[in-house]
Structure I
Amino acid sequence: MSLGAVVLAAGQGTRMKSATPKVLHRLAGRTMVEWVLAALTGVDVSHTVVVVGHGSDAVAAALPEHVATKIQDTQHGTGHATAVGLDGLDADCDSVVVLCGDTPLLTSEVITDLVAAHVSESNLATMLTTVLDDAGAYGRVLRDAEGTVVGVVEARDASNEQLAVREINAGIFVFDRAALSDALAQIGTDNAQGELYLPDVLGRMSGRVGAVISADSDVVHGVNTRVDLAECEAVLQTRLRTTLLHAGVTMIDPSQVYVDADVCVGADTHLLPGVHLRAGTVIGERCVIGPNCVIEASRVGDDAQIINAVVRESVVGSKTSVGPFAFLRPGTDLDEGAKVGTFVETKNARIGARAKVPHLSYIGDAEIGEETNIGAGNITANYDGFRKHRTIVGARVKTGSDCVLVAPVTIGDDAMTGAGSIITEDVPNGALGIARSRQRVIEDFTRRAAAKARAASNDPGGHTA
């Protein structure tokens, strides 16, 4: 058997009330349709076609390169969409799994089990079902007296007796391709919506139709509204957190930790409340992250501590300390043992091993050498109004508080700068750079100034001294 896949993703999703195509709404760092495609990665599928319609260009652009697309110009129902997808599927795919692009909780295990049942029972069609206490707007599965599936009736077309059925169609099928093509040619639009319903093919099959009942009703949860989106996000977060907990990660309150799909966290790391780990993030072992951190597309080494900070597209080395209230912007690279402290912002900057930027500083387009200490209130003035320039600070440098390093400028190893200096020229190795005017002390200034003010206020002409 050569298995192909057709993913139905052409709908507009009007109940989402969004300009974004429904299947491009994101959950845990992935779009809905990406979650569905991820569920196919563990299944032996030789070719996948995604049927697109509303926002077709945007949906197609978001798909992996190996996934083909077919456009459903006018949406005439799931049966029509499936026929469009079959038209784009490789000819050697003699069986096909049909999925909905708005079921982000689907897993590869469910699809694998469905395909296995289809093969072992020699079915022409095998559908996934589940049982709900409240079946709502889902299509009801119809069975004969022997329990054999004979069809599906949509809720809008169902009788009161049929609405009482609790087994629902999950919209996930495996078909013999030839049998599916023949059945699609036979179905009509005699229903409440005047559309071609894919489940109607089941009653046109000339062979066995099987069903696998999923004990986990979450996997078939479709997204039609923002409420559905939030409910699915909650389920995905629980799955992702549970995986991390079983891998040796500590969370004192898992409900307050948010993790994207491809995040990796090492053993014995603690994730505290308010932590958001976004796509592309890798956290090492024995770290303490949080509370209240956002880390995005970044790598954090072992034994690091990050508290109340935002880290984006950066590398945070082992045994480093970041925060509280720090912002590491893209291109920041902290070597082992470095520190970025309170109210510090960095961008496109490398902070050397055991170097410190403790507080109230901006370090942008810069390189800070090992064991250097940047004083409070330092700024690398990297932009001249037209171009960005780089600041180089050597090893074991000590800069005074409230210094401005005007790039391009280099401060050599073992050098120092005086507090309050505006450094515009290079400082050689071991030198002291001072750039400020000499202090002037005016004795008895306050008393004499007060006397002048009183005299001015008593002047009948309104003159001042």
Structure II
Amino acid sequence: MKSFPDGFLWGTAASAYQIEGAVDEDGRGKSVWDTFAHTPGRILNGDTGDVACDHYHRYEEDVALLKRLGVGAYRFSVAWPRVLPEGTGAVNEPGLAFYDRLVDALLAAGIEPWCCLHHWDMPQAIEDRGGWRSRDCAQWFADYAAVVVERLHDRVKRYGTFNEPNVVPWVGYAMGVHAPGRRSRAETLAAMHHINLAHGRTVAAIRAIDPALEVGSIISKGPIAPALDDAAHREAAALLDVIWRRVMCDPLWLGRYPAPFAEEIAPLVEDGDMALISAPLDYFGLNHYNRSYAAPDPENPLGVTEAAPPAGTSLTSMGWEIDPAAFGEQLRDVRDRYGNPPVYVTENGAAFPDATIVDGRVQDDDRIAFLQGYIGAMHDAIQDGCDVRGYFVWSFLDNFEWSLGYDLTFGLTSVTPGSLERVPKASFDWMRGTIAANALA
């Protein structure tokens, strides 16, 4: 039995565009993901988030399931275009009221609401004005965040400014396979700095509203290895490590941009930027899924690409390597590089085929084995001095998996296509037992 510290926080998570649906209801504006998903060829099977899991209408049912799971917290995201349809200007009261209802339902169920202010769904109106390419966007985002926090701070005490801010520049501006689907080195570097600046301005805005609120940023991290053992691939791995793990994190925790991008980003940095960006945070939100493998790629604006794991490696349906040791390695990297901050694992989980059905529900033994291995690695890291205070499973529901549509399932709960019936999987019950025991059997 591997027991966790008293007060260890167990939770699960989801994001607005992936589950809410109701994209044209109650005054919600268009997001970049609405545009991207409706562009032919961008999303597997032509799927969109128009309906998703219909959480907008079925949130009470979902909160009841969360209560049944026994979580202490639920991390949700707010859709910027639902609150400010044009990204700035008039507040859309019906959209903001939805989050009032969700928060109140969570609190009534004894579940702490954790609010993430940006999970990739920028208003299309902001993208049309330059998006993260524009320095002005940093202030537009902070203004939006202040609207949300002013409304919710009497009930919501913990906020994340961004979910995976490293994904947007890399996958959306360099690789071009996520919204807004651009491929430009200059725009990628601009997005890096302007997102970091938006984070800093938002932290300042939250502190001004209520200094007692807890705020952090949520970043996806995993070790990087060369796809082949030669000089070119080792150089590519070092570069991808900076892109993926450092350039969107070092400024927040160390107050500086890392080489080799520091010199290129420097012309974008104005007086006071780095002080804002590096203001103290209350926690480090860590999303972890896998170790990545790097290869040189002259066609990519940043000169590197992610390669497939070595042949024979055990993989999830995403093609990601299953290796709990990489999780432990990443937790120790955060401890050693950033001064052992309080860490909440804000996402960890896996997609599998979920093909085995027993008595009408998914018997997902592979997901249970994954969670057991990774939670075990986290326990070992805690024993090794890592200040890990909570763990959120990704994801609560099977949902819209961005460019991969609905074919990839991460959820503890299956969502039946068409009827959208929620059916907890075997992993749901396994996770419920782990949470109740505060221990890994």
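Given a value of 253 for volume of the Cα convex hull per residue in Å³, point me to the structure among I, II it was derived from. It would help to have the intermediate numbers written out before the result.
Numbers: I: 253; II: 137.
Working through the options, I get structure I.
Of the structures labelled I, II, one was used to calculate mean count of other Cβ atoms within 10 Å over residues 104-111, giving 20.8. Name it.
Considering all the candidates, the number was obtained from I.
In terms of FRET efficiency 1/(1 + (r/R0)^6) of positions 56 and 112 (r between Cβ atoms, R0 = 30 Å, to 0.05), which of structures I, II is highest?
Largest calculated value belongs to II.
Which of the displayed structures (I, II) returns the greatest value of FRET efficiency 1/(1 + (r/R0)^6) of positions 32 and 192 (r between Cβ atoms, R0 = 25 Å, to 0.05) on calculation?
Evaluating FRET efficiency 1/(1 + (r/R0)^6) of positions 32 and 192 (r between Cβ atoms, R0 = 25 Å, to 0.05) on every structure, the highest lands on II.
Taking 1.6 as the value of distance in nm of label points 7 Å out along Cα→Cβ at positions 96 and 176 derived from one of the structures shown (I, II), identify that structure.
I
Given that FRET efficiency 1/(1 + (r/R0)^6) of positions 48 and 144 (r between Cβ atoms, R0 = 35 Å, to 0.05), derived from a single structure, equals 0.55, which label among I, II identifies that structure?
Details: I: 0.55; II: 0.90.
Only one of I, II returns 0.55 for FRET efficiency 1/(1 + (r/R0)^6) of positions 48 and 144 (r between Cβ atoms, R0 = 35 Å, to 0.05), namely I.
A value of 18 was derived for relative contact order in percent (Cα under 8 Å, 6 or more apart); which structure in I, II was it taken from?
Of the structures listed, the value fits II.
Determine which structure produced the value -11000 for helix-only ellipticity at 222 nm (-39500 (n - 2.57) for each DSSP H run of 4 or more, over all residues; to 500), calculated from the coordinates; the candidates are I, II.
II
Comparing mean count of other Cβ atoms within 10 Å over residues 352-359 across I, II, which structure shows the greatest value?
I
Computed from the coordinates by the stated procedures, all read-outs in this text should not be read as laboratory data. Given the structure is predicted, the values throughout are model-derived calculations rather than measurements. Cβ atoms are built from the backbone, for glycine too; each structure is taken alone.
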